[in-house]
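Structures are listed in the sections that come next.
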Structure 1
């Protein structure tokens, strides 16, 4: 398990568009179909990563807490399923059901969406405002598997609350840390 940090895309970056398969509904979804009225959280996750497993319950809780406030959550898995078959769509659907995801879980088969977002790790988090401009990128909170810090989601919740209250983005945005995205050989940088 390699600790890989986020690449920290510049604030204000426009969210790259996508059209990906939602493995739960079996429908193709675009960014416009998924975005929230007030903001959108894009998360790069996967099934097998211990960092993602560590925060899964909190992701569902946050999505439930903020959906009624106009914030939508979207999860994307971009891992190479040939070398990491546990991240394949059939298992993504199983994970989404078991974890109670109330958000789309999209499959980025070509890995082009992960590249467009400059995603580096799972989990990797991006909060975009109502104009789909990047407001926050970084960690969910300071908890990591084995560090004994409780999973609170405080960094993401703080950023969402600032956005909802029309305030400036958080000054101190710390990179997320997780497993590196499992790139197919032809997509490695």
Structure 2
């Protein structure tokens, strides 16, 4: 079903099933889609600023280039989701399960990922500067060319996470002491 033409800011659809729906480019800013099922949903380039997506279930969806600035995805479940190039500044992903998500070139500056599960996530070229990663599991994640400056990484699991010479770390951080793997 193609609903990409929708301009529905402030939409309230708690617990709705929007699986296989095309919402590419739709304006869903300030909407409440908590507990929603968005399996295979297409939200490429959509406006989800300030949207509430707590505990949303999103599998194999496409949010490439979507605007999720200040969105709330606490305790959401995201699996094999494409968030490449998305604006995720200041979004909340506390305790979110983000299994093998693609966040290449995503802008995550100031995002709160406290306690999130980012195992095997692709964060190549992402900007996480000044984000919150306390208790975050990033084991096996790809962090090549990623900006991790101005972040406290002491409680972050980075075992077997990949980095290269272009990955930016906080001053004094030693990736080898955290079990990270250099790729170049």
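Bear in mind that the values in this text are calculations on the coordinates, not laboratory data. Because the structure is predicted, anything quoted here is derived from the model rather than measured. Cβ atoms are built from the backbone, for glycine too; each structure is taken alone.
Here the criterion is distance in nm of label points 7 Å out along Cα→Cβ at positions 24 and 152, and among 1, 2 the highest value is seen for 2.
Given that FRET efficiency 1/(1 + (r/R0)^6) of positions 32 and 176 (r between Cβ atoms, R0 = 30 Å, to 0.05), derived from a single structure, equals 0.10, which label among 1, 2 identifies that structure? The read-out comes from structure 2.
Ranked by relative contact order in percent (Cα under 8 Å, 6 or more apart), structures 1, 2 are topped by 1, which has the highest value.
From which structure (1, 2) was helix-only ellipticity at 222 nm (-39500 (n - 2.57) for each DSSP H run of 4 or more, over all residues; to 500) calculated, if the value obtained is -8000? Source structure for this number: 1. Can you tell which of 1, 2 yields 0.93 when Cα Rg over 2.2 N^0.38 Å is derived from it? Attributed to the structure labelled 1.
Structures 1, 2 were shown, and P(r) over Cα pairs in 10 Å bins from 0, in percent, for residues 96-167 alone at 24, 66, 10 was computed from 2.
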